[in-house]
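**Student:** Pasting the structures in now, so scroll down.
We did not get these values from a lab; they are worked out from the coordinates using the rules stated. Keep in mind that what you see is a predicted model, and the values were worked out from it rather than measured. Cβ atoms are built from the backbone, for glycine too; each structure is taken alone.
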Structure 1
Amino acid sequence: MRSSRTASLLAAGAAAVMVPVLLPATASATTAATTDPLGRYLTQKPAWHRCAPDTPAAFRCATVKVPLDYSRPGGKKLDLAISRWRTSTAKDHRGVLLLNPGGPGGSGLDMPLFLGGELPKSVKNAYDLVGFDPRGVGASSPVGCGLTDKEQNWQRPYKAATFAKDVAWARTVAEKCQARQGGKLRHISTRNTARDMDVIRAVLGEKKISYLGYSYGTYLGAVYTQMFPGRTDRFVLDSAVDPARVWRGMIQVWAEGAEPAFTRWTEWTARHHSAYRLGATPEAVRKAFYDLVAQADRKPIDLDGTRMTGDDIRAFSRATFFSVRDGAEWIVSLKKAAAGRPAGPGLRTPAPVPPSFARATPEDNGDAAFWSVLCADQRDWPRDPEQYRADAIRDKRKYPLYGDFGSSIKPCAFWKTAGERTTKVDNTVRALILQNEWDPQTPLTSGQGLRRAMKGAKMVTVTGGVGHGVYGTKSCADKTATAYLTTGKLPSKDITCKAAPEAAGRGSLLPLPLPGSGGLPGPGSRF
């Protein structure tokens, strides 16, 4: 989180100790380094270089140092990879716009390039675009646990016959991460990433920083506003995580959000029976879907070379049904495959995300960072496997599509290195929250939870909006976000705007090519 030239230090157990307020403008870098325990980090001079031969010359990268443990700034250090694209003009320059794509575990170093073509010229005129790989991710001292492909598959439904194996899987993941990373794990957390953001702010010479964060990035941004409210400039939090539900509750909210999306899909598909032939009533459509699930449970369906069980279909459909046309086309393809006929084009897949400068990272870096943050941020994960069993059975009844997936055992049950206590976000910092009504990864109720926690924020809800990610998708919310970033003006109250009819029918599961975000299959594996 942001720490200006006066840092926030973590005292031994949990709370932050504030070091004296901003240094006088005349203080030298040497004075800062000797009077502020974090001075050596805040006064670094990045050695900027061209990120890659095929990237714009104005897009520069550098590596700065941050402490592994902010309560011991003289101890071990981590590398933090940062990037900057100088897009602002001398006339309109306001500062930098720090970017985060979500995750946890998403690389953000390339985000200025990806968003550079999506953001309006007026925003780029006002800000240089700054990306970074969060600690433990990509080029920033990446973590790895040595997980196999099978061990990285964590979308595991509850079944009495396999629960013991799932418990063993969760324990294995935790033990492997502990063996590979040890005491480092407790420091790969949102609070420390927010502190790193403040080091970035200081290193770039900014008194305050503006920010655009998607998905998990909204929680990271919200935690920053809680820890460093005086250094927060203009924050846009897009597709929001509910800070009161991190992190087990945010996985469970996928199941809660999926049921109304499924109901909406059955209604829409019944109205379009002539096109899809899946049923003329919502009840018939629902039956057609669960008949396919039952058939695949008896014998997996071969879909273009992928054998899909009923559980695979439920897991994949959880996010797919938010886009009604995509959902209908997906089930039609499955139905054809189940009948032994060519499935056809099936579901559209997002454009592949180009490699991130071919950086060498552990193959399981995304999952290792994901679990490190989820388990470090929340200390109160249940420790008794029987609690997960009971919750999964309960939630399968309440939310048949995905409830058992969301509540079944996770590696955090066996994590030995929990970090600080979960940050309580409760402030009056000004910010703008953007939320699609039909977002599969951070459902509407999640965005409303962040709005309750951030009392100084305003929220734009896109009614009928489909997909994960709002700003930069030609949404009706874009104008409000652009006005806020360029003028600082927030709406006087929360507002709603209506998605275009074509967007309401089919929304991309991944409207922006955000680095580190999961594609298909498995669109529901990250925030």
Structure 2
Amino acid sequence: MRTNRIAPLLAAAGLLATTVPLLSATGAAAADHRPAPPSWHRCAADRPASFECATIKVPLDYARPRGPSLDLAISRVRSEKPAERRGVLLLNPGGPGDPGLDLPLGILDVLPREVRDQYDLIGFDPRGVGASSPVGCGLSDAEQVVDRPYHPETFATDVAWARTVADKCREKAGAVLPYLTTRNTARDMDAIRSALGERKISYLGYSYGTYLGAVYTQLFPARTDRFVLDSGVDPHRVWRDAIRTWATEAEPAFARWTRWTAERDAEYHLGASPAAVSRTFWDLVARADRDPIEFHGEKLTGDTIRSARALFFSPARAAPLVAAVKAAADGTPPPASVPSLRDALAGARSAAGEPASDNGIAVFWSVICGDTDSWPRDPEQYRRDAVRDKAAYPLYGDFASNIKPCAFWQRPREAVTPMRTRANVLTVQNEWDSQTPLVSGQGLHRALKGSRMALALGGEGHGVYLADPDSCVTATVTGYLATGRLPAQDVSCRATTPPPGGRGAAPLPLLPAPDRF
């Protein structure tokens, strides 16, 4: 989903203590939902002195505030102009399961001055993640793989995998995982507000962070100030249908790619018509299924190639890669200028140097399984859906609909959050977003009555504001954060044509891995 990431942005390397106790002694601050004011200190000797960190206590279960508590790691970069300071701007990079402690430092140099001066920038690792009482399930590398294609002969293995992940998580951290939900993370955000002594909070959240922000607006509407929800998750699709949009919306993206590539047949030699390009691609998939293709030291199967569905949302990235794979199948080694498929799809975890642990994926499953009880419990339902969706959405349909650990997860402790309260927030979207496709962003906009949408028509990539400083919606978002005035109506503008190779040169890539939000 992204390339050329800034490692410190999401990894918080050197800051994430893996020995933080899972549960800590209960304090009076957690008991009344009012954490003590944080004791700030320099985050690390190799970080600027202005980048401060602290830890607050929050209840594991907000229904039992005097029960066990969790450590919540927070960070800040204060406004340099106290006279112009409005309050705090909380930040979330997406996930679920991704750390956000380094985000204030990561956006500091690209945040427009008129916004920067008004806020203390506040980062935090969500509960269970990174330095915030991290959890794990003891999963092997193979057990952490999310992308699993459907084949009749391997479905029993997929069911066993899903059951094993759920069982291991229940055994390793079953006392904690039921409380790692979006609703509780939103409550943690309000605990941060309280600890900082703020009456309201402003917020900039990406991808999964848009759903987290939306839930906050419903739980704490009177404490919601200026909220920007960038690359939206549709609250009415959480979470199985959100994953299935990766399949349904990959099809129009693929069709767009075939048209774009056919117009450049002299360069890529994949076909002079969209139909010819499509045939070339599917012939390549079938060929790789029969005889895996050697490509940058990796054996590519047809399933591996299909799993690259996110690339097709950016034709300028997909075409040279597919052409290189085809050439490799014909015996021509790929040029060094063309990345491996693994590198082209590299996610935040590998690119940012995240330790080889299952912390992120453990929290990912905890949230998407624990937020809603809409997951089927019958494995045969997943089989039927995978067969149907593989036929309807051949690029990725079976991956999206195949069985997940949620089939065997604990029942959620709370119902999904309804979107009933008016929320005067700004939603932001690229038209060609692979992880939160346009239909998802539009669903978020519709669900939040009173919201406005800023849409970059033709815009590619996941993450818009600051991730693409040249985006045509940047001025709209900056104006809202600086003044609090929403546009009178939805805003759409035409994005500039991305450079060859996609948006790899963007100074602030904020995108998750291809199997995350």
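**Student:** For FRET efficiency 1/(1 + (r/R0)^6) of positions 272 and 456 (r between Cβ atoms, R0 = 30 Å, to 0.05), which of the structures 1, 2 scores highest?
**Tutor:** Of structures 1, 2, the maximum of FRET efficiency 1/(1 + (r/R0)^6) of positions 272 and 456 (r between Cβ atoms, R0 = 30 Å, to 0.05) occurs in 2.
**Student:** Next question, about the same structure. Check the numbers for distance in nm of label points 7 Å out along Cα→Cβ at positions 216 and 248 across 1, 2 and tell me which is largest. Could you put the intermediate results ahead of the total?
**Tutor:** Details: 1: 2.0; 2: 2.9.
Biggest value here belongs to 2.
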